[in-house]
Each structure stands twice: as C-alpha cells, then as structure tokens.
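Please find the structures below.
Rule-based calculations on the coordinates, nothing more; no lab input. As the structure is a prediction and not an experimental result, all values here were calculated from the model. Cβ atoms are built from the backbone, for glycine too; each structure is taken alone.
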Structure I
Amino acid sequence: MAFSLNDKRTPLEQFLQGESVTAYEFMGSHFVNWGDRDGVVFRVWAPNALSVSVVGDFNDWNPDANYMYKIDNSGVWELFIEGVWEYACYKYCVETPSMQKVMKTDPYAFHCQTRPDNASRVYEIHGYEWNDSEWLEHKKAHPHKNAPINVYEMHAGSWRKYEDGNVFSYRKLAEELIPYVKEMGYTHIEFMPLTEYPFDGSWGYQVTGYFAATSRYGTPKDLMYFVDKCHQEGIGVILDWVPAHFPKDEHGLGRFDGTGCYEYEDWRIGEHKEWGTYIFNYARYEVASFLLSSAMFWLDQYHIDGIRVDAVASMLYLDYNRKDGEWLANIYGGRENLVAVDFLQKLNTVVHMFHPEAMMIAEESTAWPNVTGFPPKDMGLGFDYKWNMGWMNDMLSYISLDPLYRNYHHDTLTFSMVYAFSESFMLPISHDEVVYGKGSLINKMPGLYDNKFAGVRGFLAYMLAHPGKKLMFMGSELGQFDEWNSTEQLQWNLLGYEKHRQLNHFFATANKFYCDTPAMHENDYDWNGFQWIALDDYKHSIISFRRIAYDGSEVIVVCNFQPMLRENYKIGVPKFGIYKEVLNSEAEEFGGCGIVNEGELKAQDAADHDLPYSINITLAPLSVIYIELDKELPAPEKPKKEKTTNRKAAALKKAKAEKAAKAESKAEEKTDEKPVVEEKEETKETKAEEKIETVEE
C-alpha cells in the first residue's frame, strides 16, 4: 500500500493501481479551459467497451455525435466538448462486446436528475464558501472517543413534510431540524444514505450515484449549506455509505461495459440473490480507487464528520446468506472474504491518514475480531466504532418481556458487560428495529398505557448510562406507537398530548445530562469507567453500577425493571458523605408516578456490595435513577480495639501479685518448719515471672 500525502504519480496512474483517493477530481465531468476554449472534459472507465460516446442536452442525445477516445490501454475513455453548461444532462452510450448499446449514468457524477429521471448533470462541485472553521478546530482539540456522542438517526424524506406532502429541502431541514436536534440534546445527525438512488423504497441503500447527493432535497451546495449550518451550531453530521453492494438498474453500475466491470462475473461471489444486488469486486484496482475516493469525497467536499459503513458482515463472509454450493471459498479454503478485508483496512487507513478526526463506524453483526482495532492488524479492520448488535438484540428482547418473567432472564440484562470493552461500541436503536412488524420502541414495552411510557423512559436512562456511544432513531422521542413509515412524516401531532410531550421533555433532559456529565461519556472503553455495585439481584430485576470520569467524579445508576415499589433499598457507595438524586425517570415532570428521593441521602457507616459505606433509597416502579455525591464528609473514626496480648499480660500480672502475696504470708508462718517447700514456692514464682516477661515481650 503506497498511499502518501505527497504522491507524485499522475491521477491516472493512481487510479489504475488502486490507490487513488481523489479519483473524482480526474474521472467524471469537469469544467476546463483547453486551448482557450471553455467546455467540459468527460472521463469514464469502461475497459471492455467497443466504443463510448457522450450524449446529452448539448447534442440532442445523439449517440453518434461525440465519441470518446481511449487513453492508452487503460480502459479509461476521454472527451472534451466545448460550450457545455452547468446542469446540462448527459449519459454515456456504451457499446458492449456483444455490440449492444446501453445508456449509462456517470459513476462519478456530482449531481443527477430527480427520479424517475436518471441522467447525470454537469455540476461544479467546488466554490462553496464554508464557515465552519471553528467547528473543525474544536474537533481537533476534542477527540471523539472521550466526547459525548449521541446520534439522532433519521430519514430526510420522512422526518417532517409540508402540508401538501412534499418533502423538506436540505435548506428547509437546516431551518427546522438543526434547532430541534440541538434542543433535544443530540450531538450528531446521522442520515440514512443521501447518495443518489432510484427507488424510494430502498431508503437509499441501493445506490446508483456514489458521488452525487440525492437531488430529492436540492443541489449539492444545498447539502453543503446544511452541513455548514450544523457545524456552526455544534452539531456533527454522519452519512450512511454502502460499499457492500449496488442495484441492477440498467442505467447504473451493473454490467457497465457489458461485462462484470464493477462486480464479479461469477454469481457465487458477485450477487446477493435475496437483495437482488451485485457485489463489488474489491480485488480490481479501479474498483478500489472508486470506493476509496467515494468515501473521501464526502469528507473532503462536504466536511462530513463520520461515515457509517452499511452491511459490513455481508462483505466479510463469502458464505453470507448463502447455502452450500452457492459460494466459493478463499484460497485457503475458508469463508473469509480476504480482498474485502484488505479493502476495509485500506479504507480506514486512508480516512485516518487524511482526516484523523473523522469517525468510521461499522454496522457489523457478527463476532469478527478487532473490528475497531487501529492500526489494522491480525484481520482487524480499523474502524473507530462498531454497532453493538448483541446489546441491542438482548435489551429489546428483555424489555419486551412481561416483568413477571424478567427475573428468569436477568443474565440477558447483564451479559453485555462480559464483552463491553472487547471493541469500541456504539449502542444502536436504529430504523431497522422499528419497521417490518417489529413495532415502535414504545410499543415494545409490555403493560398498560402508563407502563409503556415508564418503560421507554427507564430504557433510555439505562441506555445513556451503559458504556458506549449512543444512537436513537427519530420518532422514539415522540412516543410514536405506529411503526416508522418512510412515505409519511413523523406523528408530530402527538406532542399535543401531555404524556407524549412529557416523554419528549424527558429525552431532552436525559440527553443533556449525558452530554454535560463527564462520568457518563468520558471513559466508555475500559473498566476504569465502569464498576458494578450489584448485578445479581435477579429476584427484583434490579441492577446498580457506577460510571466514573477521569477526574474520579462519578454517577451511581440504579435500574428497577419491575413495576414494584422498593423502599429502603440498600446499595453500597464508595465515599462517606451526602448523596443526592440528580435524575429520576419517574419524576412527575416527565409523566412519572412522582416517587423520588428528595433531600439528602446520607451515607451510613455500614459496608455493602464490597464498598465501605451504603445508602438507603426508594425505587419507584420501572424507574431508573442517577445519584451523585453532593458533599463528602470526614470518614467516621473506627473504635480502637485493645490487643488480646495486653489483656493476657495484665491478667498474668494480677495473678502474679496475688500469688506473691500469698507466698509471702505462708513463708513468714512456716519459715523454720518447711524450708524445702519455700524453695519450691520460690521456684514456681520465678517461673511465673518468666512466663509473664515472655508474654510481655
């Protein structure tokens, strides 16, 4: 791997060697001045094409008007056309080896027509004046691993719409979405894919334009404006990106020159049958340059703060979602897709080389080791974060249970801490968990109406306190009972009802506490930031633990997952002093029952849970509470205990004195009669004295 900040190779050489990270500057369409003539140069890779021509508005879509020339034997075709204007529509007419002519959109286009039309548009990507320098400097000074990361995942087309059903533009989203996200206490917005795609029902996950921001919501510079405004308000932006597969639409990448160009020829490694998509051929240098440059493009040109890589597991395993006989093993006979591993390692190396502050996030659902190890080694991949799908599945399973059965599944609640620090995790409650019959977050909660709201509040408070960065899909904060529907806006009318309004208020309050409290986010990735207090109270479905900041400040978290009131519940605490409850999911202001711990919680000089002191608290049904030390007091003095050795010595001295007195009295009476006995008594006395002296020593 020869990536360098000062690469002297030509753009074509870098592209052909699989090491271009700015192929978009060379390939595609670009405004140039050649020989005092203004126009556009077009370049496209089609190695097996018999011919390629440019067709568009400027030549009346005549496939014979502007044939391209092949650059050496590189497979790259080029043509300069004078007088082409911005926003002009165009395609490539590609003649395949079977002499068929197919109309293809430009894989490197910066802008496209809005579906159902699909032509590429000539567009000047440069020239936007950014105003986010303060944000960029802030990121350098505040590494994201130690910062609060609380992501609001969203689908741009269904967050909110106009009354006539039309979607908001990028600029309208900037006006409406950014203040809402800021008020709700989220740190980042993650968009489901905004790369151009033909089918609304794919939500953007079947991409045809890897360098084009979807025109559904405006122009590329409109999206730049949105990102810029986010940064000015201290909000980061993450984009979903899909390098795992692409659709078979005729105008897209599939069989681009009539052969397996971007994909494998062999269907056993080149297709996802269930998804109806092709798989990228990561072994081809030109494909590697295409994908690496796509990821870098969004970071370079759009100032994106992070990339969430979709469907990583499908890239890593050759037998992913395949039966025997439907896949090919690697050269060692294994199921690992070694070229995909190599590509992901290159991807993360390149991104961190040029954009060290960027976040690379893997949606990886298996136990592949070292996904977040950096630098990549031992089959590690080098991501910054991995979605914790195990935690997500376990917790959604647990909270969906009738509380009557939760004590039988207590290990489901605590198991995540067995592996919590094996990777740098992000805890996701994503769009995938609220569609296709899975039910909305609030509808996963068992019980009556009020219990459902209590369940969501408690779950969120627990999630924010659990180690790992956070992600929550839009609509959960509204208490929306219906599943997410990508064709309709969120049910904003629910905020007209008190319970939903109070739930929304709780989300904002808890999110802000998470962001403002170092103990909740500073040390997410080792045991120094987390300590169990009690994990074994399965009979009551209660857990308690400590979250600890680098400076030693901490938050004590107690979770009651039963609809039962617990009074005088005792937990251990590390310091002697006055504690106070700082957040209670059942406070009245959030729509709860109002049973809280008011006033001082004074520590008792009684050890518990392997901690030197303890406090008694009240736990409302289905509540999660946060407790902090308000004032540390001098530790009570322990009563001094007299040493056993000293007591024995005192007793011996007393016995000695009494015996000596008796001996002296007898000696006076019988001195003449029994001299021998006197000698014996003196000998006994001498031995007693010797014993006492020995004990005292």
Structure II
Amino acid sequence: MSAERPVRSRRTVLRAGALTGLGLAGAQLAAPAPAGAAPARDTGYLVGRGLADATGEVAEVGMMGYGRFDQQAAGLHTRLRARAFVVVDEASGRRVMLIVADSPMIFGSVHQAVLRRLAEAYGGLYTARNVLITATHTHSGPGGYSHHLLYNTTTFGFHRKTFEAVADGILEAARRAHDDLAPSELVLSHGTLTGASVNRSRSAFDRNPKADRDHFPDAVDPHTTLLRVERAGRTVGAVNWFPVHSTSMSGDNRLISADNKGYAAYHWEREVNEVDYLSDGSPAFVSAFAQTNSGDMSPNLDLRPPTTPEDFAHTRASGLLQYEAAAAQLGRGARLSGPVDSRLVYVDLSDVTVRPEFTGDGRTHRTSKPCVGASMAAGSMEDGPAFPGFEEGENPFWDAISDSVIYTVSPELKQAQAPKDVFVPIGEMNRVYPWVQERVPVMLVRIGGLYLIGIPGEVTVCAGLRLRRTVAGIVGADLDDVLVAGYANAYFHYLTTPEEYDAQQYEGGSTLFGRWQLPALQQTAAALATALRDGTELPLGPEAPDLSGKALSLQPGVVLDAPPAFRKFGDVLVPPRENYRAGERVEAVFAGAHPGNDLHRGGTYLEVQLRKADGTWHTVADDGDWPTRFHWKRDGVAASQVTLTWDVPQGTPAGTYRLVYHGDARSLTGTITPFTGTTPAFTVR
C-alpha cells in the first residue's frame, strides 16, 4: 500500500483569509461576529478536526449494503473519507472523539483495530469508552472488511487491503484531529428537513402507539442537527445529523461512491470552500454528515429502487438537500458549555433479561440467540431487493421449510423470536464459526448539552424516539438535544419497536435478537444515562472477542498484469476529442493495470490538469471530485482497460487541459511498478 500522496490542486495552500469572498454559504462561514454582538463566553473546549482517505479496493471486490453477489466493484466515483473530531473539556481534561466514516458499516473488526492503534499511539488517552466511530452507511462501498462471515459472503471472504485502508484512514483522521486541537467554541442548532426522506416501512410504523406516531405525523423524522466548530469568529468544522439511508446509488451501480451523505460533505468542503488545506497544513473546513435513526428512512421518495445512471443525479440532489438544511443553521444556535463525558458497556444481546419497566407489558422477558427471518433475505424492496424468491412480511413456504426441514426451533427461542418464523438460526451457526456479533458495544456521549446514544445498528425512527426519551428523561435534557448515533462501533443489523417487529417487514426480520431487543437496549441506555448523570462508572461487560485470526479469504489476489498486444502500460487507446464545452463529458481509454495493486490511499488514480501561462500543468480535479469517474474492466486474462471521464463543470475556465492516469502493474514475481499515462491536450471553450 502506498504512502500518503496528497494531490495539491486549486483548493490547496491558501492563507486563512482566502475563505472570505466565497459564495453565500461560504460568506456565512467566514463572517465575523455581528457588530454590537456580545462577546462570546469562553466555553473552555479544545477541539480538533481531521480528514483522511479511507477508500478500499475499487475493482473485483463485492460492494456492501445490497447483499448482491453480482455487485462487484469496477471503478471509482468518489473517494471515501473519514472525518474525526476531538473535543476536550479543559476544566476536567475529559475528552471524546467522534469519527464519521464514508463506510457501509463500522464492523467490530475495524473498531478493535482502530482502538489498538490508538492505544499504541496515545496510551490510555483514547479508548473504547470515549471513541465513537460511526458509518454513513453508503451502499456503494467495498465490503470484505468484517471478521464475521455473514457480511463477507457476497465478497467471497475477507479482503485485507480494504480492511487496512478503512482502519488506516480512520486512524489517520483521528491523529490529525488530535494534532489539530485548539481553543474553539461549539454551537448546537436544530432545523427541519422535509422532502428528503420517506418511510419505506409504513405498515410497520403504523402499528406503533399514537404517542409515537403523533411525534412523526408524516411518518418521517425531519430533525436535522448541526454541531459547528468556531475559531476566532469563523466556522472551521461541522457535524450534521439527519436520518436517511445512503441508498441513492442503486444496486446496479459498480463504482465505489460515498452516496448522498458523502456528496453533502464533499460539496461543503470542496465545492463551496474550494480549498482543502491552509498554508499551515490544517484543513480549512471539515464537515461530516452522520446518521441517526435512519433504519426505515429512504431517500427514494417514490418508494422504488433507483436506476443507473439516474442514481448519480438522485445522489447529488439528496446530498444538496442535506447540505442546505445544515448550512441554513449557520449564524444561529446555542453555544455549548458544560462537561464532556462518556460511558460504554458491552452487552451480550443474546442473553438479556429485560425488566418489566422496559417491556411495556409489566412482565419480564428475555432476548435470544440471533435469528434471521425470511423477510430479511428479501431485502428492502423500496431501496433494493436482495435475494429472489423472498418477500417482506409473510413467507409461508420458506417458513415451513426452515421450521420442518432445516432447523427445529426450541420453545424458548420460538417465544423470544415470535412472531418471526426462524429462517436461519444464525446464533447456532455462531457456535461453529462467527457469523454475526452477539456481544456489542452501546455508548452514551455527552458534549455540553448534546447527548449521543451510540447504537451498533440501523434504528427505526420510533425505536430511536424511545431510546431518546429514555435518556432525556434521566439526564434532564431537551429531547431535540438527544440523538441516536447509528451504525456505531459494531453492527447487529436492525432495531425496531416490538410493534414494528410484529409486522416482520424487512426491518423486523433483520432485528436479530427477537421482539425484546429494543427494550433490552432501552434498559442499557438507562443505565448509561444514570451513570453519566451521577458521575459513576459501569463495568465494561463482556467484550467482543478478537476474531482477526479467523478471517477467511476466498478470493485470490492479482496474479499478473499485461498490456494489450503491441501496447505498453499507460498508452492512450482512445483519446479525447480536441474541443469541449462546459456540460460535455471528456472521455479517454488507457491500457491499464489492476487498481488493486495500489489503492492510492491519500493519492489519486487520475488528474485533470490545466496548462498555465508559463507552460506548467496544474491539477484542477482528481478522483475524489464529483465530476470525475474511473472505470476499470478486464481485457482478456491479464490486461486491463481504464476509462477516465470528466464532466466539464459550468464555469470551467477556457483553456488547454489533459487527463492523467496513474496506474501500477504487477509482474509474475510480484513486483509492483507504477506508471503514468497522459492524453493529448484538448481545449475547453
């Protein structure tokens, strides 16, 4: 894997004052405090921000999210980033680290690896108790980085290169945030965003009590929250929370992409600000768009899976809505003050006794070993179906087959899982080999008046509401200031209310530990909130085992790269036209090599370059930019064709441009040799 190879472009190495004079949103970012405003009170926080590339393999790796064996990556749309924020309470010295990664999930494998590496770098400064790692849940990221077999089935096993890229990227963002610590103010604001999500499981939602349904009259959670970092009157960082699935890119897409939340962050950082780094090497602005309780929230407003190529436009539109709702909160909100604190426990969800005050029926109940319902195999029909032959809701044929042929369900398991008919007793399979995680981390973070409940799964809006109410009632916080941080620190699939579970839609069939899983987690959240309020500690609980030595890798790596006959690596097979206008697509085809030889983490596979007046070439875009795409395909057995495209943006300066391809070829002896291909120059008028 290559070392960090940053691409310096039009966006880099500008002084801090360059942030002034941007567009409207940029002007809001850079604006000083209004004249006559009372001076801001020192909150006593140190805050650091970090940004790093966490892109894994982009070719011949199964993509994660839709559960499709045929969705094998064949190129790159946008790079996946990890964004980290460290907040330190100067009064107590307590700190927390929040990390938002453009990843399908944060599996326990990554959580453990990052914590180990943080311990090597910082001792006991950052631990499981104060580091919250969450995923944006893009369905267009590479898979194969879990240590649990269920998630590696469509990727043909474990992919170490992707695993290392994700873990290294998260760690790098964390280290940069630590190094960036400086006196800062934190401002918390809330808004409403409608027209960006729809409830994809309305029949299940409608089973909830009136008090829950009345809280979401349109069956969606429109709550958008912004935490921004300010220094010397300037906003230098922001974290937005809004619940919507990152399924704007379809299951037919084959390009690695950060999806709608990735575009929202990219737009704010690169298109609005037009600068990556200041002259002191620090990022000019870091924006993360994080998930909350998005389990039943779809961006596909027509309740139909997106199609290619329209999904690119849908992704951008959804991302813009989320960005605009966040940016609209600039200039308002409450400055945070108060303690920074956190608590974490590990819970064996397969064996929790849930007390009557949380079950809702006045009786004690138990969770069970994880089980899959047939409706889980169907996938979400509104965002992208998974396996044919399955339906959401009742599957009498498969239920009968599983109950009479595959596995006999014990009375205790049947009771805990009812009304789900057990299709796959995955907990029993765990006895032979680890398929899913049973011991999971549950976390509560406090930053002043903001509380984040770290849940390792996909939480429906009503399940999230109950968790939020539980915590808010104990700590005395406003409900709006208590959020679920979903996809956090591990992954256990879905979390529904017991009433939603009874519908056995996709979300209920994917709630693995039975009907009482949410009450069990409410019980856990209550213990965390009480400990946080009272300043007491909790036992860590049964930590998840380290499974790094058990990962199975079934897909062979690259054996050999060879150019086409009578060609050499980097040759231009199809050159671009001589002239283009804004809005047109530039395209070129190269004799390439397998991109898995070097992931170019922190670098790029491509550059769009502009010739300056002095004859030198200046990079104006790379493979992390929205208008570029990197396509790869095999040409025979060992040869590769690489197609680079650039959609010329409106407002592109007239001039002479070229496309540059950076590849790496593997010989039979295993030697990796980098090479570069460059197109003939073309003009943009």
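Descriptive notes on the structure:
- Highest-scoring label, criterion being relative contact order in percent (Cα under 8 Å, 6 or more apart), among I, II: II
- Entry that produces -0.34, -0.84, -1.30 once log10 I(q)/I(0) by the Debye sum over Cα atoms at q = 0.05, 0.09, 0.12 Å⁻¹ is calculated, selected from I, II: I
- Value 24.8, calculated as mean count of other Cβ atoms within 10 Å over residues 74-81, assigned to which of I, II: II
- Answer label among I, II for the case where mean count of other Cβ atoms within 10 Å over residues 322-329, calculated from the coordinates, equals 11.5: I
- Of the structures I, II, the one that 2.7 was derived from, the read-out being distance in nm of label points 7 Å out along Cα→Cβ at positions 442 and 546: II
- Which of I, II yields -8500 [helix-only ellipticity at 222 nm (-39500 (n - 2.57) for each DSSP H run of 4 or more, over all residues; to 500), calculated]: I
- Top of I, II by distance in nm of label points 7 Å out along Cα→Cβ at positions 474 and 586, largest first: II
- Looking at mean count of other Cβ atoms within 10 Å over residues 170-177 over structures I, II, structure II comes out largest.
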